[in-house]
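Take a look at these structures.
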Structure 1
Amino acid sequence: MAATELPRLTPNQLRKVELIATSYQRLTGRALVGTSGDPVATLWSAERAIVAHGTEDDPVFFFGNATALRLFEMTFEEFTRLPSRLSAEPMLRDERQRLLDRVSRDGIIHDYAGVRISASARRFRILNAEVWNLTDEDGRAAGQAAAFSDWVPLS
């Protein structure tokens, strides 16, 4: 099951995780989570689920906060080895890819809904998810992130 303490992150991992909040701020003009304290710890402990994957040919999650790890029933180490496409059932992966293509084109969307699957094969529908592109300070693509507070168990 998911750990409740923030895992130790390498300097490279910390930079990537910080892009989750800074990219969101650049796109929306709003803070993703509270602005006080350590931004990585604030992302980790947020009540809404926050996940992010990189830019690999088959993108792999590099972050899932404590809320997301509980939903996906994984540890941080397990989650950060998971290709993000495997978070959706095989028959729903085309829908997921259309979402990612839309985010790539528009920068951010605020209305995503879809079915995901946990490590124990428990299905849940996420609703009203925000999904956005991650970019570094120079505008280079660094992946995509999602945040959602609404989910409904399906099985």
Structure 2
Amino acid sequence: MNTQYESLEQIEAIVQGFEMCSLSKADFIHRNHLTVAVWYLKYNSFADAAALMRAGLLRFIKHHDVPREKYNETITMFWLKAVQALIERGRLSQPEGVEEDLVNLTNQLLHDYQNPGLVFEYYSREVISSPAAKSGWVEPDVKPFDLW
């Protein structure tokens, strides 16, 4: 799906649906993960955004009876770091206090990172599916990060 957000309310609905677990697991696709990441990073420090995302994902998978081992800390942190890097580099610049620009920021990010398989440019399937990667941050084994 390549649909762009037209309003802040659409983004808020995704974040609220995620937090309240009212989005179905089928509807919580890559673009919605990234939408939540942008929201959390825009309004929180990286550490707080990471904690919110981790807790939210664990709550979401528990609510939808997804096995706990489906959660992958390295993948979660990979995407949060990628989003943060774009924000910090100014490719997703937004004047402070201009909430409407969050729509443009999110749409730009979704365009730049529409491929959920990007993680495999940095990680082998063996490493990314390892117990170590699922439970904590693991450095990439295919190539160093050039996203940040």
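Please compute distance in nm of label points 7 Å out along Cα→Cβ at positions 112 and 136 for structures 1, 2 and give me the label with the greatest value.
2
With helix-only ellipticity at 222 nm (-39500 (n - 2.57) for each DSSP H run of 4 or more, over all residues; to 500) coming out at -9500, pick the structure among 1, 2 it was computed from.
Going label by label, the one that fits is 1.
The value 23 for relative contact order in percent (Cα under 8 Å, 6 or more apart) was derived from one model only; which of 1, 2 is it?
1
No value in this document is a laboratory result; all are computed from the given coordinates. All values derive from a computational prediction rather than experimental measurement. Cβ atoms are built from the backbone, for glycine too; each structure is taken alone.
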